1. Computing Rg and Dmax of the Cα atoms in Å gives 26.9, 91 for which of 1, 2, 3?
2. Quick one: distance in nm of label points 7 Å out along Cα→Cβ at positions 235 and 387 came out at 7.2 when computed from one of 1, 2, 3, so which one is it?
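Only the coordinates and a few stated rules stand behind these numbers; no lab work does. This is a predicted model, so every value here is computed, not measured. Cβ atoms are built from the backbone, for glycine too; each structure is taken alone.
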Structure 1
Amino acid sequence: MSSFPPSPPEEPELEGDYRPANPASPGAHLDPVNARVEPADVAYLTQLSEALSTTLDLQTLLVRTSELVRAVIHYRIFAILLLNDRTHELRMRFQIGHTAQIERTRFPVGAGVVGQVALTRQPILLNDVSTSQHYISVNPGVRSELAVPLIAKNRLIGVMDLESEQADYFRPEHLRLLTLTASRIAQAIENGRLYARVSRQAQTLEVLNEIAVELASILDLDPLLERIGQLLRRLIDYQMFTIMLLDEKGETLITRYAWRFGYTHAPLRRLSITSGLVGAAVREWRTINVHDVRKDPRYLPMNEETRSELVVPLFYKGRIIGVLDLEHTRTGFFNQEHERMLTTLSAQVAIAIENARLYQAVRRQESQLERDIAMAREVQLRLLPPAAPEHPHAQMAVRFLPARTIGGDLYDFVDYGPNRTAIVLGDVSGKAAPAALFAALVSGIMRSAATQQPEPAQMLTLLNDALQERKLESQYVSMLFALWNDENQTLQVANSGAVQPIFCRDGQAVTVRAEGLPLGLFPNIAYEELNVATQPGDAIVFVSDGILDAENADGEMYGQDQLASILCAHRDQPAQDIADAILADVSRFQGDHDRFDDETIIVLCVR
């Protein structure tokens, strides 16, 4: 790795006694640990420690390091490359003798000589670079290279690299000396980095705190983007600023906010990620800082005044959601400090933007859900019978009150031929839309099976078998299926876990003890069937558990006794009046307590 112009003059003699008689073999990995420490080494290390301990400014440290190394190894090409822990790349932080193009080059760990040193954490001395498979030939004039790792507290910081246009220029003593000093240099660099970070934190703490507070509280996207631009101006005196967000496909950047020379400027601009510096930042997943856009072929001339541009990608949960794009009319305006600040802030900005977009999506979904629920309620109400059937010897009435916009109770009156009607009352597990959809499924299966006019117990068996074939996890239905025969005034009752009917005669109430397991839970279930003989004046009520389980403010339940009392007290009234009386009494009992379950009442009066 080299970029010094290939005009190799004769290298000067070394200062001191560091040139041995026997050179090392080309490409050797030498072990300096067991080498003897000379008095001159001790003096040099002392001088190095004193020089590096008098400053915490990183740039000053690097300059002093280069001067101290030059005092014993008169190099012409020198570089200190620091490791980016996130990208696992080496970047020149300080150099002498390299071109600007090489200075901007990133070296992945393992690539080239410096990459190998970073990978293995072992120094490399090449007396003839042409013999190494790892050497990257950038400057044809380079003949030898010496690179040592910079390690502080067992963590790789970077690599110090020296190159020469003279073969066999670097000696084992050079390697030994640089290795002895590398840990001190690495620690000094780490101290300088820490000092710089503390200084930056002191400068940006107020803005960071304000951003953390404000951005978390703004849930409307457009005001949020505008506030981001205002806060960033307190950190960086940019002249043009744009926030672009990726579309759903991740292929196009769309301008959502723009600020230009003091004025909000938001043209509807769409840009493919295959073009422009903003596209490059998305494709390469990294910050792009261009000191002169006129020299970068990736730049799209959107603003004629622009000379320097800084593009920072916004990362959220392992993906890029957009970019922050800053521009200035001055060449080289944006520096590494700007990069670090924006990289730090970009994570909070990305979270705030995603929270705002999520909030907007939730609001849209809520609006859509409200429309869907309204439509589902309309469909559900249309599936329920509009009125109870009429018979010469019986009156029937129904009242239905869902706990939410739509409910899980279902009821029906099914025509079983002349003078016969099936009374169906079911309760699907769950609430709202899922329960209503499952209720519609059960109702459809039952209506289809009713064409065969099966007896009540047989109907429940058919329904259970059908639901087993279409089994949905955690979904079941309790159902009471009663068949009224108006010719002989009898009622056949089968039950699959629903509330048992209450029968009132001459002011005395009894419970019809029909029992069974809910439909859809277990296969191969047989259901019992009871026959109830009635006479004029009898009243029977079928209710869902929302009636019996209704609670008042004290947590007490309405219960069967209260239901039986109201039924018998109003047994001589028409069926619809009895149903209204029961519903009114339940509402009185509940008071202001929230209704938590659907409430369905079916009344059968024998006349």
Structure 2
Amino acid sequence: MKKLLLVSIVSLVCHATLFSQGNCTSLRYQDTIFHAVQQSDNYFFGSAVPYGSTTPQDLYMDIYQPANDTLKLRPLIVYQFGGGFVIGWREEPDIPQYATYFAQCGYVVATIDYRIGLDPLDTGSTVRAFYRGVQDERAAIRYLCQNAAQFGIDTSRIILTGTSAGCFCAFANVYMNDSLRPSPTYGTTLEPTDMGCMDCSGNTDLGHHIPRALAIFNMWGAILDTNYILNRLGVPTISFQGTLDDLVPYTSGYPFQLPVFPVVYGAVPISQRQTTQGIYHVLHPLVGYSHEPELLAPWLNDTIYNYGRRFLWPLLEPKTSAITGDSIVCKNAIANYSVVNTTGSQYCWQLAGNGTIIQNNNNAISVVWADTGTVSVNVTELNDIDAQGPVQNFQTLVAGHSHPAFTDAASQLQVNFTNLSTGAGSSYWTFGNTETSTSTNPVENYTAPGTYHVELYTNNGYCTDSAKGVVTVDTCPVARLASQITGMDGIFVIDTTNTISYMLNFGDGDSVNTTVTHLFHQYNQYGTYSVTLKVINSMGCIANDTISVVIAKGLNGIDIPTQTPAEILCDATGCHISFTGSAMNLEVFDITGRKIFEQPIPDNYYFETAPLAQGIYLLKVSGPASVTVRKIMKQ
């Protein structure tokens, strides 16, 4: 049978609308957030032979869960009724109320049957009745774990609760083992001699031991021996018990004050033992109240529910790690933040400040901050059971940038840099030649001509910024001018370095700006002329050379050269060069004026043109007293 229990308690929001993508707000487990609870009755979980019978008793449970809840994993509360192992049932007063309340908070609650009955005159029988209750609770938990997907149960978060005898079993299931089970030599016809192991009864899930409990929610229960409570086995416990309890001792004694029962230890010695073992626990004495006090004082339920809910909450909420990230970052730079990732958790990030999340990997984000000053990042974790963790906060100082800038002035290989930066506290220079400087306005002396990439880095104590530039350095040019005069004609050959501009003044009033290194000029009058060459490189550096040429008239009107030139006779394979006197120097230039060959030559030297590419070339033969220039063409 399935029925829907509509409750009148006003809850905050319906779970169906509570969450959306990126929303980590939840009051689940902290309050009654569900309007309705779905109760599903009579799930058969096992059968076992009870006291005084040879016929197995069928065991059932009822399941309470939030209506319309789609969460796949939820904590489970297993409730075992009280009654001294003699009376009681899974729907006895206040059990449905308890189960409904915690289902409204988001839990799954299972209220279970277990076998009752004992011989009130036999101590051994009372112990065996208690052991049957332990076996049946374990059978119920095994069934629930095997069907966890059906009921939406997180088997790692199981809370054991109940009243009186039910909590006797809860403590036993946490702290007892098979070595402490009742003796198999018990002699009576009312129950079997050997009751079997703790997981050997009830159903066929015998190989599956129950998981370790998350907590015990103890309501006026007790334990046979507090020495069973050990730190390595311990689980957090909250205990409620009346200080005047006359059925289960608040301290220690016989249940019902009857010596037929073994001595048991109530809430006070349990709390004391948990303290010495370092086990987290809380004791809430119900001062002046006796056993099952909520039946006569129903207002105590509010106390029990509220304190119990608050006790369980820290065991369920995510333990979000502190945020790690960039505590100082520059404006418009990327800052990274993260928390330790927990499988199944969702993380929601919020920014306090003008920033943009440019990447979100759930537990880690990257942010670009657009303003300066102190900003902060908040993150909230929602774990796999929809429990919301505490908000974690992290502050970042966003610093402004400096503004680097510079100019340069080159003088041959030396460059003077002027720093025009603002908002900078320090400077660092790289000059593109492996050298660096921390001077504000450095002077760099390069060792070779060329183009160099310069970078200036400035820092204001927080941010480093850079400006880039290119400088070109060169040496001043070298200018050399040579000539060959034949009659009224002159051929001038320019030899220079690092030059982009040639200016030649022929001394007769004519001049020319040119890029050609071999020029012809015809004079109109005889005489001696001062010819001047002026060259300029890319930096504006100037070099000059001046030579004198003589234009003279010889006998019979034939010009007399200033000296006897070499004779150059060329054919298809080369040029034959002859002259009289000491060795002369041969230079070969291509049409652009680039020198491609030079060496001293003897008289009757043959220059082979085979290695030359096709084109026009100038051959220059010069000696101490003459210069001969010949234009040739290589086919």
Structure 3
Amino acid sequence: MSFSPDFSRRYEKLPVTIFKEQPEASKLILDAIIAKCNEKAKEGKKCVLALAASSACIQIYDDMVKAYEAGKLSFKSIEIFSMDEYYPLDRNELQSHYRFFKEYIFDLVDIPQENIHCLQSNKMENVLEYCASFEKEIEKAGGIDILITSNMGMNEPGSPYNSKTRQITLNYTSRVAAASDFFGVEYVPHHAITMGIDTILKARKIFYLAWGEGKAASIKKLAEGEVTDQVPASYLQNHDNVDIYIDEAASVNLTRVETPWLTQKCEWSDYLTRKSVFWLCKKLNKPILKLTDRDYNDNGMSDLITEKGSASSINIKVFNDLQHTISGWPGGKPNADDSTRPERALPYPKRVIVFSPHPDDDVISMGGTVARLSQQGHELHMAYQVSGNIAVFDHDVVRYLDFIRESSDIYGFNPAKADDIYKRVVEELKKKHPGEPDPMDVRMIKTNIRRSEARAACRYLGIPDERVHFLELPFYETGGVKKKPLGREDIEIVKNLIKSVKPHQIFAAGDLSDPHGTHRVCFLAIIAACNELKHEEWFKDCRVWMYRGAWQEWDVADAEMAVPLSPEEVEIKREAIFKHQSQKDRPLFPGSDKREFWQRAEERNHNTAILYDKLGMAEYQAIELFVRYKFD
């Protein structure tokens, strides 16, 4: 039998498997765990697992628990070592990795206490001695059979190759990344205890998981980059039994996905042709219509002109396709030829639902388009899927209660009662630990703050209060950062709104960077509801458009509608964002970008306009991009 190498992966130095859904990857890992448990049982030994307290691993942990419930896996024959822990931190705190494992695994299975080896988080007299003893525990257990992770523990850039379990100082970037768990970067511990690089690499089998576009850049460095202490995960290239499991979103920067024509012979679909042409324009800093046959030939794209014809014919086709994405009429232009427009002309006016995960995602992501739809006479319904109450600072609650207290005499409220409420809440907030869920009354106040801000933005954009809907999906309303899974009740709430409006257009947040984040769950609720409604006659005239948030934008090759904004419309969008005062200046969960949301959004939209300009389109101040969701 002749061997045919897979040249599509020739840039990858590790085995990377791309999955459509996480459960597919989880099944393979679970099968490996069960097989290893059976193998070790025959030797009279326990299977030793090292696990990361990571959201990317939750699916496999859930599946392990289900396997136990089905009698396929017993944790009496499994020893578990945690990979890292914040230090110092009481292990009963919400952010403790011990508590994470307790809630996701330990409390749900038959694991004996002596089989649990979680790194200590409480302050101790001699950290060095403790870390050395943890290494001895791993040796005593016979070493790690299977390690499941989405990171290299808490090993920071610069961590040495031969490092063992130790205390480490977290850099600012790591602390900012953890800020949402602690309700503010100032509450994130400065230190952690982590398995070292050497400890991790001694595991006999490693499964490394990554989900979502937010992981795409790091996966490229891991799989295709050089081994360097500045990218600790790159050390995995020196391990001989690693499997990297990722989803399609996390794969987008891999060479075989981003530029497949450089790795193998391609089927030149319209999409791939468009994507390759845009890549060539960017590489050569040329507009579409100036690309030549030689440009294609010299950059690994000779197959394209061989199959599709000359550069000029390809350029004109791609140029026209891109130009047809641009529309100042996101709801369709009435009494116009719509054959080359992204939206149909009729019916006019349209009923439109704009779903916003949090109460400000709509204006941050598509505020200019919302303003345009409203100005052009469409019936807009704004649907805020979650309350967003955990993203309100405690001091805002105090400020609003103080306002009520000071204003009580104006409308005849009871001043003494208002003063008592103010003082009681102030005392409650003083006693609350960072990350601890708010009392119900405080959560309701924070919910109302977000509601009033959303209504203010809608009024500014000409949308009446009666068409502003607060859905408060139950999966979100836990009071903490950790949420419940999407449930039937969530889907029904979304479905009922869609049925009542019978929209011609639905806009939904399609940025899925965090696979366990609120945006993803909210989007899945919309798609699940639409799938249940898609066979109804009225739904056949409904289109679903996806927008993205303040952190990233659609690739231009993916975009199917581009709504240009004038300088005046950028100002309108900014003012609408400003109505969300509790999120202005410094949002509670800013991510790694310290700028305000309006600054991120304006730069993103402006950069999109610059890109269109460089490709040869007209010059605009800003552009918002949309991709249409296609149902099977």
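1. Going through each structure in turn, the value belongs to 3.
2. On the way: 1: 7.2; 2: 1.3; 3: 4.4.
Derived from the structure labelled 1.
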